[in-house]
Each structure stands twice: as C-alpha cells, then as structure tokens.
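Every read-out reported here was derived from the displayed coordinates using simple, explicitly stated rules and does not represent laboratory data. Worth saying up front: this structure is predicted, and the values here are computed from it rather than measured. Cβ atoms are built from the backbone, for glycine too; each structure is taken alone.
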Structure 1
C-alpha cells in the first residue's frame, strides 16, 4: 500500500474517532445541561414557594394587629376549666337581671370524651315567671361563652310547692325550670 493511501486511511480513522469523541462529548454535555436545567427548575419552584410563604407571613404580620381583638374575643368564648368563677358570676348576674332565681350545681364534666372539645357541665334550677325565664334563655343564647343546652324541663308551680320556704314570694303563674348545660373550655 502506498504511503498516501495509508495516510488517508489513518486520517479517515482519526476523523471518525474525533467525530465519535465529539458526538459523545456533546451527548454527555447535553445530558448534563438537561439535568442542571431540571435542578434549576426545582430550585426555582422552591424559591417561588418560599417567596409565597414569606409574603403570606408578612401579610399576617401586617394584619395581626387587626386580628388581635378578634382572637381575644375567641379566647374569651371558652371558660377556664380550673376556675369557672367568671362563668358562674355570669349565670347569677343574668338570672338576677332577668328576674329569676337560680341554683347552680356541677353536672358531668369531661376533659376529653367523644366530644371534639372539652367542656364543663352545669345543672341550673330556675324559678320565676315564664316571660322572665324566656329573657334568661335569650341572654344565654347571646352569651359571650359557647354554651349548649343539653336538657331542659319546665313546670308550673303548684299550690303545694308555693307553701314551701323555697318558693315563698312566687305566684301560681310562675314556673320552675331545670336546665342541664355544657360550656366549652380550653
């Protein structure tokens, strides 16, 4: 074989090797670019989510001053389970302003039960006129506490009951009522 043909053959082989190396280099380069662009998109999404969270946090911080009174009202809806004195005073004041007598006793109370929220139970024995009893119920409905009436019974006073000390000062038109209520606690 002549030197010129050998030289052309070697150049062709070297050109093919260079072309293969070039193509494989481009393939790996494109593969790395694709991987880096996917990583870039993931990081970009993470940055977008973080910016949204930061913006929400800044909005919350700006609006917290406006929400604070409402949050205070919400926390006041619940009775302190260890010291329900304010709630008992509320019941006594409401009964007095409604013109009815009241006796308060603890009923069942559960810290956690089938209920989704803890509560205290109270049994109320009430006496007075029917319109005053309705006033009391209306005030209980609009109370600043979360109250649920579990059971209620109302009876008209009999002449026999009027003769007892407990019902002195009442008339035949008056009623006695028993309410079992639960008030939600925190």
Structure 2
C-alpha cells in the first residue's frame, strides 16, 4: 500500500481552529485518515467506503455519506473535508448536513480543488467534475447559511492585504486549491 504524508498547510490550518483536546474534529471523506494525529482534538474519520482505493488503504471510523452522518445535531466543533467535496453527489445536501452536525459557531473548512485542477482531473480520469472558482465555492457555502465565509491560501501562514489578494489570484490561475472556511450561524 502507498504511504501518504499530511500536507503542512492543512495541518497548520487545522491547528489554528482546534485548540482543545475536548473538541470533536470530523474529517469527511477521510480516506487514509492522514490528519488523525494532526491536532489535539478528538478525530473522527468519515468515509462512504472502507475498501482501499488504488494502492491507498482507508482508515475509517464511521461509514456514512456526507449528506447523512450519524452525529447528533450541534455535536461537532470542527468539520473539514480535503480533496473530497467535489466528489460528493449532492453538494448542497452535504452542506446542509454539515450545518446540522456543527455546533453554533462550529467551524467548517473545505479544502477542495479549483476549476483548473478539476479540468485536469476530468481530462485524465474521463469523468465530469464540478468546476468552481474559490469565490464560487465561498458563495455556495454562504447560501447554505454559513457565516463569516472567507478564502484561505494553501500556506501555513495566511497573508493579508494586497499580498493575500495576489496570492488568491495566483492560486486560481496557476494553483489547484479552492479553500473556504466559515462558521455555522446560530439558529
């Protein structure tokens, strides 16, 4: 089986939002659960399959789809998905489920592929893919009722001002990531 390593900017982002061992951190589409030990929080890996994909084995705690997870309402502190959101069959249903399971002010982080990366995947894999710009993914998250949605750069430290704007444009044109974070509003 192939051994993969956690991506440093993902680890840094998770550590920014998970600062207590009592926080529940859910990784939807966890695959090999690379981020199980990335934070002090209680990690729960969710995936719709347990079988390996290709040469990569999965390390799944709960078998479930993104749109139907067996968590109580408002029981999750941080929910993230890495390179998986695009593959969910119903993105809006997944976002509704994420909002349901997150506590009020709970954190959502979507690390997904941007349209440039999706086009490349479509060419190599021969499957239709959603193709969103980072700003379009942020709008989708906002329409689902999440608050304070903002774009992140695939970096361990975020920049501000003009450097941030240039970094986001560079990522859109030459990179592969569309990264959005937001909080669940209170109901």
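If helix-only ellipticity at 222 nm (-39500 (n - 2.57) for each DSSP H run of 4 or more, over all residues; to 500) computes to -9000, which of 1, 2 did it come from? Provide the component values of the computation, followed by the final result.
Working: 1: -20000; 2: -9000.
Clearly, the read-out refers to 2.
Out of 1, 2, which structure matches 1, 8, 16, 21, 22, 18, 10, 3, 1 when P(r) over Cα pairs in 5 Å bins from 0, in percent is calculated?
Working: 1: 1, 6, 9, 11, 8, 7, 6, 5, 4, 4, 4, 3, 3, 3, 3, 3, 3, 3, 2, 2, 2, 2, 2, 1, 1, 1, 0, 0, 0; 2: 1, 8, 16, 21, 22, 18, 10, 3, 1.
Checking each candidate, the match is 2.
Given a value of 52 for percent of Cα pairs over 17 Å apart, for residues 36-75 alone, calculated from one of 1, 2, which structure does it belong to? Numbers along the way, then the final one.
Numbers: 1: 52; 2: 41.
Answer for the origin of the read-out: 1.
Hey, mean count of other Cβ atoms within 10 Å over residues 4-11 derived from one of 1, 2 reads 14.4; which structure? Could you put the intermediate results ahead of the total?
Details: 1: 9.9; 2: 14.4.
Derived from the structure labelled 2.
Check the numbers for distance in nm of label points 7 Å out along Cα→Cβ at positions 84 and 132 across 1, 2 and tell me which is largest. Intermediate results must be reported in sequence, preceding the final value.
Numbers: 1: 2.4; 2: 1.7.
Going through 1, 2 one by one, distance in nm of label points 7 Å out along Cα→Cβ at positions 84 and 132 is largest in 1.
With FRET efficiency 1/(1 + (r/R0)^6) of positions 60 and 92 (r between Cβ atoms, R0 = 35 Å, to 0.05) derived from the coordinates and found to be 0.30, which of 1, 2 does the value describe?
On the way: 1: 0.30; 2: 0.90.
Attributed to the structure labelled 1.
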